1. Ranked by distance in nm of label points 7 Å out along Cα→Cβ at positions 63 and 263, which of 1, 2 sits at the highest value?
2. A value of 1.8 was computed for distance in nm of label points 7 Å out along Cα→Cβ at positions 159 and 191; which of 1, 2 is the source structure?
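Any read-out appearing in this document is the output of simple, stated calculations on the displayed coordinates, not a laboratory observation. All values reported here derive from a predicted model rather than from experimental measurement. Cβ atoms are built from the backbone, for glycine too; each structure is taken alone.
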Structure 1
Amino acid sequence: MFFFALISTVCCGRPVAAAAENLPATPDIAAFADFASPSGALTVFQNGDYVEPYFAIKALLTAHRLGIDVAPVASAFARWLLPFQQANGPFPRICRSGMADWLACGAADADDSLDALWCLLSAEVLPGDTALAASCARSLENLATLWQPAQQTFHALSGGSAAYFADNVEVIAALSRLRSNAATRARFAVQLAALPGNASLQQGLQRTYGYDPGGALEPERASVPPTPYGFYPNAVAPVYLWLYGLRSGASGERYWQAWMKRYGAQWLAGESDRYPWGLIAFAAYLSGDQASARNWLDNADAWRAAGRWNIVEEGARIGLRNALKTANARPPA
């Protein structure tokens, strides 16, 4: 995602990904309170005036996967966002000045991930919302226009040439989830049929980004065209593989240990980036590394108080606080 580049200047235990998928829904009436406006908007920063739809959706899905009942705030946000969708599917970024009305103020961070995750919000959090389902269909149609058969990858933006490994991993996972559910597979049959299958998507990761599932920790390229090496996108790129289950089991644990050996100390010290990357703590949790997830959570309030915070960090914070509490309360296996 472009946004992180713009605003940025050893594990143990058995994998717990299955537990993360099946955590009981925990009501949290204060969830995202510092980011939510009375209209339903969810801003990037606390009490902010800027909405990047991808980041709001990413935060909601992260908290949801970690057992937080986000349906009320997600519903309010969806109703607020729907009128901003363009007829052909994309969403803009949205801003306000003072107490003025919210207005489109530029292109969204990334159309490909946004299209895919918007549909996951519909399918997983608000499956009964027919207006949201219709909007998802338009988003999937737009996603199909971003597919580049020659490269076997999705471009990030309509009319642009940039493409990102992390974005494509998100799209692969989202389409797999939509296709694996009988209801969503039937509801979006036409749109899903127009999109590439999993084999082609996986081949694209190897062809375009030089990703070898049994090779190096990082893909050869985190983006095309290449961007200067940095924590984002390069070091963060393989993290998306754990977030979406493309690396799991014993092999996934070995790669996670390698990632932690290379980057873990600086990340947990908050030295890798302006923002502390709660998504990596989520990946740690999914990889069975509860110690690192808890370490991150223990420092989260200090980073939050220092202003090193955004809505995705908040989603990780409230989600991990719930998930780790639930894990501690669970009787030993």
Structure 2
Amino acid sequence: MPSSTTPLPSVTDRTPLILDGGMGRELHRMGAPFRQPEWSALSLMERPDLVQQAHENFLKAGAHVITANSYAIVPFHIGEERFAARGEELARLSSHLGRQAIAAQAQDGKPSLLAGSLPPTGGSYRPDLFTPQKAEAVLTPLIRGLAPSADLWLAETQSSIAELQTAHRLVQQNTGDARPFWGSFTLDDSDPAALIHQHAPVRLRSGELLEKAVEAALQLTLEALLFNCSDPRIMETALHTARKVLKTHGGSTTLKLGVYANGFAHNHHDGEGEGANESITPLDGTLTPQRYGDFAQHWLAAGADIIGGCCGIGPEHVAALAARFS
């Protein structure tokens, strides 16, 4: 079991912490069992060896932190009956495979850590489907399954402040340990103005202003606040917004900031119709490792301490980040 005080690799102005990329798309690229609605959970159930291999691919590319493949272990993806029967077991398997991948790559001496993924409980981009009661029923078995192996907690693709607050509360209730807790919001990137104007307001997919979300993160005393599964073009503005809020607190906070954007060709999902979970969204073929690295360079300059990738960002992108920031 990892120590509750596992130290994070150091971060400097020139060397950000490097996260892995999108597990689902990497499994799909590898030819692993893959379909909706199970998404990346299907490989976990049918070919766990390929899940470990995908983790190793990202570690070999230079990731310092990999994320357990627990994102799709929710009733939304695997169904209520299968979740009730196997949810905790699959979460434990996902974290075990991540730990095995780290052990297999440990000979190079890299400070690799495993993040336990706590996903949105009603589906990605769907704050309207969130309730604290449902979240507790879904996240509690995931937390129990991930706890033996995770070095840190990562509540990711959170569409509202309440989602993040609930995930944080449940980790404290179920573990009470001092492992780092990272929260990551997905941002509303449907407004073109937010993608091209650095002074445009940035909102969560719930409609809440990012400034309020940063304040909420500070109240929770998170180790890190990240922005993920959103268009790369909105991330720099989000970082500037977050840094402005942090400045108002002077030197009283050590909150780290991070980005892991997606590679979708578009991010305009209708909350009442097609969601991010209901089809295999086309990827932006122009988002090469070089171009993604150029975005990352701006994120670093805007104050990102942690940089990685979400859906569609593969080991080749992570390798480019590692090479650029080494």
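1. Top value of distance in nm of label points 7 Å out along Cα→Cβ at positions 63 and 263 goes to structure 1.
2. 2
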